[in-house]
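Below you'll find a set of structures to go through.
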Structure 1
Amino acid sequence: MPRKRFLLDRGQIDAYVDECFVNHTQPRVSDLANRLGISRLVLSRAFKRYEGIGLSEHLAERRHAQALILLHDPKLDTAHISAHSGHGSLRTFYRSFAKREGVAPEKRRSALLK
């Protein structure tokens, strides 16, 4: 019997990630797959097929983009930015930010606010 093909709804994925930001939780492929009632593998393959990048990478890009937006507000400390951008911990935030930007969040903020 042929497999039923999962139709990816990008709106559901974006809504899930936005909800994670509001709830200060880390977006996870496994949580999203569970919410959609499919396996991680099916979700990841469908996302890669439709979007051209892996779902984990997409979630990392969304977390980073959210952190960059929040860095523009000088009243927010890095712990707040970490939580509101879906990073699991402050340490994870610093590590992933430095990997993508080459500098710590505070240095990027200084450059953004000049």
Structure 2
Amino acid sequence: MLEEIKRLVKILNEEIDLVIVEGKRDKRALEKIGVKVMICTLFSLKEELIPEGSRVLILTDFDREGKKLHARLMRELKGRKINEWLRKEFSRVLGLYGRRTIESINNLLK
């Protein structure tokens, strides 16, 4: 599992400019596993500051609320390059271990 997460983080660091997460704990979890690109929470997101053409990963949770937030952000961030494949890969890997939240990465790495 650790190898899968490391692989995804490597891809993320190479192919993404900005990751959007729901909250501070999600942000800390990603920083802890080695994400080096800018991570923005929904509360600190300033849409107008995200340049057109930015490579964005929307990494909201994979529960009902997170999926609603994801859909809303997809509509609002038109013109940015949203990486859906990487989101699906994070969902797949976390799902293998019964997890649906980004902050749960911390528990899986213990």
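Here distance in nm of label points 7 Å out along Cα→Cβ at positions 62 and 86 is compared for structures 1, 2. The highest value is that of 2.
Which one of 1, 2 has distance in nm of label points 7 Å out along Cα→Cβ at positions 78 and 102, as calculated from the coordinates, equal to 2.4? This figure was derived from 2. Out of 1, 2, which one gives 0.97 for Rg/Rh (Cα atoms, Kirkwood Rh), for residues 14-53 alone as computed from the coordinates? Label of the originating structure: 2. When Cα Rg over 2.2 N^0.38 Å is calculated, the result is 1.19; to which of the structures 1, 2 does this value belong? The value was obtained from structure 1. Identify the structure, out of 1, 2, from whose coordinates relative contact order in percent (Cα under 8 Å, 6 or more apart) was calculated to give 32. Comparing all candidates, it corresponds to 2. With mean count of other Cβ atoms within 10 Å over residues 22-29 computed over the structures 1, 2, the top value is the one for 2, the highest of the group. Between structures 1, 2, the calculation of distance in nm of label points 7 Å out along Cα→Cβ at positions 30 and 70 yields its largest number for 1.
Source structure of the calculated read-out (helix-only ellipticity at 222 nm (-39500 (n - 2.57) for each DSSP H run of 4 or more, over all residues; to 500), -21000) within 1, 2: 1.
Here, each number is a calculation from the coordinates, and none is a lab measurement. Note that the structure is predicted; figures quoted are calculated from it, not measured. Cβ atoms are built from the backbone, for glycine too; each structure is taken alone.
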